[in-house]
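Taken together, the values in this text are just the output of simple stated rules run on the coordinates, not laboratory data. Quantities reported herein were computed from a predicted structural model and do not represent experimental measurements. Cβ atoms are built from the backbone, for glycine too; each structure is taken alone.
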Structure 1
Amino acid sequence: MTSVFAGIDPDTYKQHALHSGERMWPETNCYIDLWIEVLSTFGVAPEAMLGFTLTQDFEGDQFTFFKVPLEDLEALYGIRATELAIYDRIERHVEVQIARGRLCLIEMDSFYMPDTRGTAYRQEHGKTTVAINRLDFAGKRVDYFHNAGYFRVEGEDFEGLFQSHLADEDAPFLPYTEFAKFPKSPVGEAYLREVSRRLLGFHFGRRPSANPIRAFAEVFPLQVEAVADRPFGFFHKYAFNTLRQVGANFELAADHLSWLSTGEFTAAVEEARRISEVAKSVQFQLARAVTRRKFEPLKAALDPAADAWDSMMASLAGRA
């Protein structure tokens with residue numbers, strides 16, 4: 001069975017340290033988590049790509065779902081990722097690309113993915129991005145990167161993922177798909193650090209013009225009051241797209257700055273971790289507020305994180 005990365009197996013796969021269970025946010029979002037594991041497997045430092053975290057903003061109803069820009073992947077690692085047109089059955093496209101050493105990143109239905117057990121698996125349909133490393137369509141088996149790990153789907157779940165119940169004349173769902181072309185060999189660390197430092201300055205210049213955490217804090221209590229009137233499952237979606245995204249984003253920002261320099265960005269690293277810690281703490285307060293329907297204490301809950309954002313950006317001025 002052909003694969004892009006040979007010699008890895010879901011049963012023995014070791015995830016990258018950025019997904020350690022000891023972290024405040026062991027998982028961030030499906031896209032960036034996937035790339036952390038793919039880059040590590042390719043043999044390059046995923047920390048180098050994280051300068052874009054400085055650009056996260058509050059979008060009115062959510063924080064930016066942070067994703068590494070494809071231009072950064074190419075500049076840093078020589079990896080060219082672009083959209084793959086899907087005009088035939090998805091597995092036929094995947095087989096062609098794997099045979100050419102290319103990794104397909106595909107939106108798939110988490111309802112059929114056992115690694116989402118306890119959240120989505122066999123409970124609800126939701127799109128999530130996976131990177132397929134190995135596909136055996138005849139044997140009904142696929143190995144893929146997803147979130148913070150590397151997994152396998154077989155049998156009935158495989159048939160669900162690939163819509164095997166459809167006949168040739170039926171119109172299949174055609175998901176959004178990217179494919180990544182890898183260079184012949186990984187780049188060196190010195191090159192990575194040089195390009196990463198340059199990109200840090202570029203992304204610092206693209207940071208929000210106003211404090212995004214303060215903007216969120218202004219509407220946070222009213223949003224939570226509305227969430228409390230929804231079914232409890234909606235709470236998890238809201239928390240994921242607000243507090244988890246901002247908390248995980250800035251924990252990764254701290255990792256990026258620490259990787260770039262052990263001492264130069266000490267103050268910024270501390271402030272980034274402060275933002276992450278506050279988001280984690282406020283997520284627990286959010287759950288209590290929804291349960292007790294007491295929203296007033298949330299008004300000032302994010303103040304320490306907002307202050308930390310101001311301090312972090314001030315400390316990076318002239319350095320990034």
Structure 2
Amino acid sequence: MSEKFHHVSVMPEETVNGLVTNLSGIYVDCTLGGAGHSKMIADRLNEAGRLIGIDQDISAIEAARERLADCRCRVDIVNSNFSNLESILSEQGAESVDGILFDLGVSSHQLDTAERGFSYMLDAPLDMRMNQQADFSAYDVVNSYDMDELCRIFKEYGEERWYKRIAQFIVEARKDAPIGTTGELVDIIKKAVPAAVRNAKGGHPAKRIFQAIRIEVNNELGILEEAFRTAVKHLRPGGRIGIITFHSLEDRIAKNVLREMSSSCICPPSLPVCVCNHKPEIKLLVKAAVASADELEHNSRAKSAKLRIAEKLA
């Protein structure tokens with residue numbers, strides 16, 4: 001299995017220690033991947049416990065089935081997107097659960113598998129679909145979005161300083177022929193970004209653009225807030241939600257949703273007295289934990305990760 005689907009889970013001990021409080025409980029991994037976190041959760045649960053794993057990537061599903069085959073607790077694996085969490089829990093007869101985990105972003109396997117088209121370091125067809133059955137891919141974004149649409153996603157999702165220039169170069173390049181591969185796209189980005197910027201320290205010039213396209217293809221940000229609120233809704237009192245983020249955009253959404261749901265007042269600061277009567281639904285336990293120096297030494301992709309954990313109030 002490790003050869004088929006390799007992914008190193010981030011902050012595994014901190015995540016599972018903070019999430020699992022009931023060894024006979026029901027836990028949901030909304031981003032199953034290669035089942036790194038799920039295997040640790042399942043190993044803690046007893047025979048009465050249950051793990052529900054969700055992933056839209058069929059390669060992840062296959063790897064997870066293999067890795068979780070011998071667990072003593074009940075294991076149910078669902079091939080879907082966590083944007084469908086409400087219906088998934090209903091179909092699974094799990095309206096109230098003890099813990100829900102979101103490990104966001106792209107997996108090591110997706111980055112390292114060239115043909116998936118996620119990596120700017122590997123030449124491959126433009127793809128970036130987490131759900132390989134989906135019709136819409138990076139090819140469609142790069143070749144069909146107009147100048148304004150490309151500028152929007154490069155600026156908003158990539159926070160790229162040179163978003164307009166890169167968009168202009170892409171639009172000009174595709175006049176001759178469609179841009180079909182990650183290598184072609186990287187070459188265009190390198191031409192668009194001034195040499196002084198490319199040569200300065202700060203990462204690969206295509207990093208932010210590839211992030212932006214991937215987010216657009218998979219609607220990664222658009223589904224987060226509702227999914228987090230749905231998760232909290234289905235937690236039992238004392239149940240916990242864990243969220244691992246990898247870039248500022250998704251982390252901002254996680255932070256803002258959890259902060260609002262844990263606040264006793266959400267009135268505008270300009271109001272002299274509280275009139276909202278808002279009651280907190282959760283208590284923040286872990287606000288923004290980061291990987292240890294030891295973990296970073298063995299897994300550089302954990303560098304940008306932040307872990308947040310909250311507990312459902314009675």
Structure 3
Amino acid sequence: MTTKTAARTSDKTDIYTRVTSQIVAELEKGVRPWIKPWNAEHAAGRITRPLRHNGQPYSGINILMLWASASAQGYAAPIWMTFKQAIELGAHVRKGEKGSPVVYANKLVRTEIDDATGDESERAIPYLKSYTVFNVEQIEDLPAHYYAKAEPRFDVPARIDHAESFFAALGADIRHGGAQAFYAVGHDYVQMPPFETFRDAESYYATLAHECTHWTRHPSRLERDFGRKRWGDEGYAMEELVAELGAAFLCADLELELQARDDHAAYIASWLKVLKDDKRAIFTAAAHAQRAADFLISRQPPS
């Protein structure tokens with residue numbers, strides 16, 4: 001292994017370990033790091049995915065990483081940028097501020113020679129690279145709109161129109177009745193308790209987002225299968241983790257507060273086992289959750 005390849009492998013391992021350890025530490029405290037009391041003070045959105053300096057949202061594992069950083073430091077603003085991007089905007093990062101890591105996927109192309117035939121072939125090896133970003137609250141002299149506060153909001157109505165429209169556009173078979181929320185993959189329908197039985201509208205839509213993320217696993221959609229065989233096994237835990245993260249991503253986009261479901265507290269132990277056994281598991285779950293969210297968003301009518 002060359003020095004560059006070894007360094008790249010070490011960097012990748014460090015990223016996986018660092019991010020997974022951070023999430024494991026939160027779960028061991030009984031805290032799901034994708035559920036936070038989101039701050040409503042910034043004009044970019046009451047609840048939102050982390051945004052790049054140009055307003056483009058982050059995706060996948062970077063959402064979790066930046067949500068965790070924002071929560072730990074108490075940032076209300078959801079906007080992040082690199083040191084160089086701040087300079088290009090005529091601003092500067094305050095002295096002594098520490099940035100937050102984000103990652104992106106890249107590929108290393110390696111030429112291999114077949115010992116038997118001598119033929120050459122190229123193999124792409126995926127790996128992660130990290131770089132550092134800063135929250136706009138760590139940066140001075142940015143244009144005013146980066147610091148803009150939110151306008152006062154009225155109380156939400158009993159039903160939230162844009163959320164109703166979003167889930168209606170999916171084309172999913174969503175049934176109401178009983179006291180349980182679940183997705184029945186064999187018959188391909190989502191079962192929800194009646195709207196009126198939820199403590200508030202946001203709890204209803206957050207639960208529906210979770211079950212609709214499960215709905216994407218059907219063979220006719222994303223065909224997601226972690227080999228689950230029984231309740232509580234590793235495959236079951238991974239699918240539940242994907243649904244939790246998918247709901248978090250969707251609720252951020254819909255400006256809905258994600259509420260922790262009491263019936264999901266029992267999953268924390270199984271998630272911890274999965275994450276401790278495989279440092280890549282949270283990255284895999286976040287990637288699947290992102291694909292699920294993207295699939296649901298793609299079913300919306302053109303704006």
From which structure (1, 2, 3) was semi-axes √(5λ) of the Cα gyration tensor in Å, for residues 86-125 alone calculated, if the value obtained is 35, 11, 6? 2
Using distance in nm of label points 7 Å out along Cα→Cβ at positions 102 and 118 as the calculated read-out, with 4.9 as its value, let me know the right label among 1, 2, 3. 3
Computing distance in nm of label points 7 Å out along Cα→Cβ at positions 158 and 182 for each of 1, 2, 3, the value 2.9 comes from structure 3
Among 1, 2, 3, considering only Kirkwood radius over Cα pairs in Å, for residues 30-205 alone, which has the greatest calculated value? 3
Given 0.3 as the derived value for distance in nm of label points 7 Å out along Cα→Cβ at positions 94 and 142, which of the supplied structures 1, 2, 3 does it correspond to? 1
One of 1, 2, 3 was used to calculate volume of the Cα convex hull per residue in Å³, yielding 152; that structure is 2
